[in-house]
Structure I
Amino acid sequence: MAAAASIRQMLAAGRLQISIGRTCEVTALVSRFPRKANELIECLWDEDLGIASRASDALEEITRDIPSILAPWKESLIGLLSEAMHNKLRWNLALVVPRCRLDRQECERVAEILQTYLEDPSSIVKTCALQGLADLTVQDASQRPMVLDLLRIHSRSGTPAMRARGRKLLQHLEKTQDAAIAEVLGFRTLRKG
């Protein structure tokens with residue numbers, strides 16, 4: 001009986017720009033057995049960009065539902081966020097790192113890094129950076145004014161993808177901000193029934 005393939009071996013299948021290889025299988029495997037997340041996350045640093053890219057795709061999908069698997073890797077992921085050069089890795093990390101449980105200082109550091117991503121030539125990297133910045137405001141409300149300003153700017157002057165995502169995020173953040181203010185002031189929000 002053949003030994004089970006490692007996550008790295010599963011991610012090695014396929015060419016970088018063309019194939020997702022066995023990413024879906026890896027996503028299902030790690031979602032079912034979260035202890036295997038360490039093996040997946042280690043692949044983010046792989047010299048083979050195809051493996052690193054597919055690992056970042058799988059991790060982004062898994063952490064939508066299981067962000068807690070990032071906890072042991074938080075510092076390393078923040079470091080990788082600041083060093084990553086490959087677009088696919090950058091855009092996935094822009095979405096993944098804000099899902100880590102971060103303290104205020106870490107939120108500030110991640111926000112600074114994501115703001116540099118807004119200068120990236122890739123539209124998708126910039127768009128994911130906007131999403132990541134908006135996601136950070138859940139953990140650190142002090143980031144909200146800066147993020148709202150960036151969203152206002154990029155929803156008017158960014159790439160088409162940035163404008164669309166910026167408008168959506170702006171609407172959501174302003175709505176949640178209005179609800180939070182009303183709650184603080186003791187008003188009840190009226191629901192249309």
Structure II
Amino acid sequence: MKSMVKFIEDGHYYINSKGVIIPSVSDLVDFHFSGTYKNIPKSILQAAAEYGTLVHELLEQYDNGELDVEKIQYSKIDPNIKSSLKQYAELKKKYMIYPKSQEQIVSYKERYAGRYDKLDDAKILWDVKTTSKKYEDKWACQLGYYYLALGYEKEVAYVIWLPKKEKGEVVMIQPWSKKQCEEGLCAYEEHIARQQSMLGVW
């Protein structure tokens with residue numbers, strides 16, 4: 001179901017219908033896997049995030065019929081991005097990836113919100129990743145929270161993994177269950193409540 005929460009671009013956060021800031025799916029995943037990127041400099045993480053955002057935007061345009069992958073091969077775009085687009089086109093054909101909707105904001109009882117990448121006619125999620133390594137545990141957590149926000153459970157989701165300078169592939173993921181996500185959300189909320197209590201925030 002479509003979320004009633006709003007994403008505030010200036011600040012990159014979500015607010016619910018009561019005007020309260022709520023966590024994103026990324027916030028929840030970071031809470032559960034806080035040490036994943038602890039040894040990576042912020043500048044590298046920022047550059048990786050910007051690269052990933054650009055790839056996501058171009059793939060969305062491609063799926064909407066707004067981008068010609070063949071023509072872009074002759075443009076001045078980063079060779080890594082060209083490679084990712086070409087590989088995605090091949091994977092799309094091989095796995096028949098036809099999104100019904102893309103980049104839609106969803107929320108769970110307005111307690112958290114997120115924006116999934118792609119959802120097909122079978123209500124299966126397809127998430128695009130450009131990380132250098134596979135983080136399947138993190139991906140399972142993220143996709144589980146998206147399914148919970150969508151209002152149903154699935155035993156499978158897919159990650160379209162497009163690392164730089166490596167051949168892309170489709171990775172099958174078993175998302176977190178509804179129970180795992182609800183328990184994880186409660187743990188996050190309890191953690192935040194303790195922090196606020198310690199700081200005297202009411």
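Annotations
- For the set I, II, ranking by Rg/Rh (Cα atoms, Kirkwood Rh) places I highest.
- Answer label among I, II for the case where FRET efficiency 1/(1 + (r/R0)^6) of positions 47 and 167 (r between Cβ atoms, R0 = 35 Å, to 0.05), calculated from the coordinates, equals 0.95: II
- helix-only ellipticity at 222 nm (-39500 (n - 2.57) for each DSSP H run of 4 or more, over all residues; to 500) from the coordinates reads -14000; which among I, II: II
- Structures I, II, by relative contact order in percent (Cα under 8 Å, 6 or more apart): label with the highest value: II
- When distance in nm of label points 7 Å out along Cα→Cβ at positions 111 and 175 is computed for each of I, II, the largest belongs to: I
Coordinate-derived values only; no laboratory data. What you see is a predicted model; the values in this text were computed from it and never measured. Cβ atoms are built from the backbone, for glycine too; each structure is taken alone.
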